[in-house]
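Student: Structures given as structure tokens follow.
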Structure 1
């Protein structure tokens, strides 16, 4: 499967960065995660706020279907969420906002080591996949609700 173009651009960027630059870029993305939260007055079709066992704090995933059934996400992170999870949040918000919802569901997680590096994936295990999983779950929940409302 081809990735949504903004995600492919980030994969291409990170994949060839030297390790020190990759880590510095990830820290910059982690700092940018604050801008991924819902803005005052924004309305969403689905709000899924919870603390799961595999995450250190509460994570809120907010999803709105926009024209052309494209996803608009906002992610709210609790203060104890780890730096790498914050970085992946900013990367995913930036690269999946505007993507068709069905494409979001089909995004394979195999890009994660290409962005953060195999060593960090090994050290952090499944936590690096957490936000992607939550975003896909939100899309699936919204699509399931629509089907139920349509009676099928």
Structure 2
């Protein structure tokens, strides 16, 4: 539609199943590029994909023609196949069921971009659980901890 204009920025967090530290240092950049390619191929803007061994953050300029859940499903399914078909991981690789998705305004992009870019620097001081709960709180997301993925069952 010619008269439709949007700027929708979504920050997505995907966690490796059981919080396993399976994303290897030697191939994580290739995985992130592959995930970025999936986003672009689906007609969205991949702004940044970065993470650590047990989870990935993705900042997307989302086109409203596709739902967030469909896009994340495609990212997770295709990247799982990519890792397993190329035998990048010594064991079977898969993503946790579910995901986090948070919207941001244009004026917040620089901050969230730098946050995602610096994942390696801040994770020695903050656990994945602490990070995720902080993001939920900052975005005023109502939740019940018992329903937050299976990775909080420690």
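Where a number appears in this text, it was derived from the coordinates with a stated rule and is not lab data. Small disclaimer: the values here were computed from a predicted structure and weren't measured. Cβ atoms are built from the backbone, for glycine too; each structure is taken alone.
Student: Which one of 1, 2 has distance in nm of label points 7 Å out along Cα→Cβ at positions 7 and 39, as calculated from the coordinates, equal to 1.7? Provide the component values of the computation, followed by the final result.
Tutor: On the way: 1: 2.4; 2: 1.7.
Traced to structure 2.
Student: Okay, next question. If helix-only ellipticity at 222 nm (-39500 (n - 2.57) for each DSSP H run of 4 or more, over all residues; to 500) is computed to be -15500, which of 1, 2 is the source?
Tutor: That value comes from structure 1.
Student: Turning to a different aspect of this structure: Out of 1, 2, which one gives 32 for relative contact order in percent (Cα under 8 Å, 6 or more apart) as computed from the coordinates?
Tutor: 2
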